[in-house]
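Trainee: Read through the structures below before going on.
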Structure P
């Protein structure tokens, strides 16, 4: 912690849970530059609006969405996200801020293409939740092995057991595990 410096995780501003999840879906399994290009192309399909609404996504033919560079799977995921948003499964930002982490995870993982890790990143980096431990995140696990000198990556269960002492600030612990990788390998590793 001394080498990494003070905790500096500041939530990114988000206009809606829908918008944040659109971005997450587009960015999955792509380099940041490629994903940013596809997201911008997708956004431009809906000009002069700044960003599409769920109804806009549903009303747009798949071929048009795909013309922006979205894969079939991502197009299907965006349409499912739009449907779940309109049905109320995906809450508004105001409502999400009042919901417990577990409820948000349960609701949002009902959407195609949204897994627990994606929701955990939303909780930490968009909603600023202080007690999130993404045990499936390889960066957190690798950082833990480096910080604690155990010579192997802990299992998710081992990490969860150890991190109980970090409560109610497991997001802080996770952030420091990402920093441990940076300190070991350089600033390109880890998360924001």
Structure Q
């Protein structure tokens, strides 16, 4: 288990400033074998990102800045799940004549992989994280470079095994934290249920 920065910084980055305004929180499954940022990590730096659940926001109208309702998504069993992830390690390049200091510190970072939404998620958003079944963890983590990356695992999770419910709109602010974030909002927002 490693604590890492969310938002992958590829090993070839010249500086962290290169990624200001450029989001690498998520990697689209459809492009990870061709995009420069993901091509190396998908070959040999794959990881599992453990979570209890996640949030997604549903637009409630078609306006330019729509009102949004957050939903909490988890497994019906309430067990933790593992997202498919990619990681990399980056070290700030030393400048000419620079002494050894922060340039010797490695930054480990990661991204989660997303795929098209399954039936339950399609009610909220067009994408969802890739959730890997426990039986697939070893294959995803296998670093044998003779094998092709297991791209076939990057598919939507079975909708029948997931649940979602509206939650407190305050969840969208990182300053707010606590069990009350899972409380249902006003009664005018009906819950979305799987089949």
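Only the coordinates and a few stated rules stand behind these numbers; no lab work does. Keep in mind that what you see is a predicted model, and the values were worked out from it rather than measured. Cβ atoms are built from the backbone, for glycine too; each structure is taken alone.
Trainee: If helix-only ellipticity at 222 nm (-39500 (n - 2.57) for each DSSP H run of 4 or more, over all residues; to 500) computes to -2000, which of P, Q did it come from?
Mentor: Q
Trainee: Another question, if that's okay. Supply the structure label, taken from P, Q, corresponding to FRET efficiency 1/(1 + (r/R0)^6) of positions 27 and 155 (r between Cβ atoms, R0 = 30 Å, to 0.05) with the calculated value 1.00.
Mentor: It traces back to Q.
Trainee: Given a value of 1.4 for distance in nm of label points 7 Å out along Cα→Cβ at positions 139 and 179, point me to the structure among P, Q it was derived from.
Mentor: Corresponding structure: P.
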